[in-house]
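The structures considered in this document are given below.
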Structure I
Amino acid sequence: MRRQVSLVLVCSTLLISQFGLAATKDDVVRNGDLNCGVFPDDPGRSAINDKGRWEGFYVDFCRATAAAVLGNPEFVNFIEVGAKTRFTTLMKRQTDVVMYSSTWTLGRENKYQIEFPAIYLLDGQGFMVRRSSGIRRLSDLQGKRICVTANTTTHNNLVDTFNAMGYDSHIIFANGDSFFRGSCDAYTADRMNLATNRANRADNPKDYIVLPEMISREPIGPKVRNDDPEWSRIIRSVVHAVILAEEKGITSGNIDQVLKTTTDVEVMNLLGKTSNIGTELGLDQQWAYRVIKAVGNYGEIYNRHFGLGTPINMERGLNRLWNQGGALFAPPFK
């Protein structure tokens, strides 16, 4: 009997530890604002424009979440985070979600007791060179001077890759500014980071190219605490909603017409005409409609901030849909 009581107590403790800090959605609704962590970065990713308004790829996902949960994309309290506080603000419950260019790793999830519910950007470590250098592929970097930030996984990846390929190189611990001043022949970092540096720090961005090859995989996603399954599902569903919207040809401009005329069961489920997905998430049936209406589908978000014709000017690559040669897809909305 004593053993059974002890077992009940253990199970109860486990349930309390798992769900005791839950109800993030309820806190957000009660506060009337989403506390969304963003990094004060260069334009394109997350930055304050000349009118004092936050904008960027990651910012759009903050507004998308607010639209889903609070009914208004403007109900966001943007909280500035950095390389360390992107995790600790979640642990201290100062942020509800962090939208940042953070790579999903198992080590980070375990160390900080956080969770990456979804992937909204597929990136990888690459190299930027001067267009005039003649360097066009990884093998051309043999014997070249390469700038890299010290004490980073980027440096470790560089060393491991070049050792495995038998390449010689001269590693210089320096940042992108040193590269633009001519201190080295190439600069290595995540490819989106390279493109952002080129757009915002180079005197003439057209003088530089980002090589197509990557030497690491960097799945980037939003971060939440790992104590609230409901909130994790909501954040994941917001990301997947904009991905599915692009696959189904739904945009911020045509969504009202699609809602009136569609006979696609998955689209009807997404937009709340059928199924009870919204109720199961703890939201209403129009949550995804508001998300897409506010920020557009995934392609609209990417192209607005990173795409060809923007200062970042990056091909989508792996961030194309699965049926267009990329790796992005959403689970079936059924």
Structure II
Amino acid sequence: MKSICELLSIRYPIIQGGMGNISHAALTAAVSEAGGLGTIGAGTMTPREVEAIILETKRKTKAPFAVNIALTVSPYVSDLVDLVIKHHIPVVSLSAGNPGPFIPVFHEHGIKVIVVAASVKHAQKAEAAGADLLVAEGFEAAGINSNLELTTFTLIPQIAKAVSIPVIAAGGIGDGKGLAAAFMLGAAGVQMGTRLIATQDGRFSAEYKEKLVQASGVDTRIVGRSVGRVRRVLHTGYTKRLLLAEENGISLEEFNELTSEDKHIKGALMGDTDNGFINSGQVAGLITDIPTVKELFSSMIEDAALQMEAVRNSLALVSSK
């Protein structure tokens, strides 16, 4: 099996998670320039908006990057597929829907396909449909999540055992220890979202970044259980109002309005956390600084190597007894 670095033509086995409508070229390019695979999340943006980000990203980097299409979220899926092909994007990630009809189309144009899965069943279906790689996303992750609520620690080894294509671990990973742990669980690399928000390259509000730095591991909340739309967000004034609305009874339509991309943009880009929400994974409890993406990746690789060497040394001591 090829490594994901070989498959994706990247230096480090680190992928940026799709960030929907708060995606932007600066962070995508920074991730790719630092040796990972940057990703533009199409979210609900129009094809024209996504194309503008693609073109700006290409101006900022010659390294490979991906586009994420959330199949049941975007109203422009067919147009986005055409856009990826038109601009020769080398990698696409598909989430929130059935990837089967789209994989052959991308393969016809030499495009690698990553599929996000939250269970063994979904992973096996994606592999059977022709996916090149899988992102196994645990319940620790930020944003829209699976109702199955399986954690990364349990999900990764189950999926890695059940499929023969490379598995990328996502959810709760933000440092070298997390990268090393992902390898130990059977993953070939990691995907990160929340940790990349708190970088100098991310064009998000200062309030968002500072809240992540100040957050503890118990400062995220799950909203949407009452309407079957699970999402992990950071605990803020807006989150309190949203949870209260759920307690008092709320329809799916009302919940979707309260968690629309406009509300996300208010919180994440404008820093208005009284009138908008901000996504956050549980990894927020590990974030203590705001480095550049390049600095973050370098420290992660170095720390992962140290952790794995320590494991080897510990096992050597045990086996010698």
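Looking at structures I, II, which one was log10 I(q)/I(0) by the Debye sum over Cα atoms at q = 0.12, 0.13, 0.15 Å⁻¹ calculated from, given that it came out as -0.77, -0.92, -1.25? Only structure II yields this read-out.
Tell me which structure, out of I, II, gives 3.2 once distance in nm of label points 7 Å out along Cα→Cβ at positions 184 and 200 is calculated. Answer for the origin of the read-out: II. Distance in nm of label points 7 Å out along Cα→Cβ at positions 72 and 272 computed as 3.0: which structure among I, II? Here the read-out was taken from II. One of I, II was used to compute distance in nm of label points 7 Å out along Cα→Cβ at positions 48 and 264, and the result was 2.2. Which label is that? Corresponding structure: II. Work out which structure the value 25.0 belongs to, where mean count of other Cβ atoms within 10 Å over residues 32-39 was derived from one of I, II. Structure of origin is II.
Given 21 as the derived value for relative contact order in percent (Cα under 8 Å, 6 or more apart), which of the supplied structures I, II does it correspond to? Don't jump to the answer; show the numbers that get you there.
Values: I: 21; II: 16.
Only structure I yields this read-out.
Quick note: the coordinates plus some simple rules give every number you see, no bench work behind them. None of these values were measured; they are calculated from a predicted model. Cβ atoms are built from the backbone, for glycine too; each structure is taken alone.
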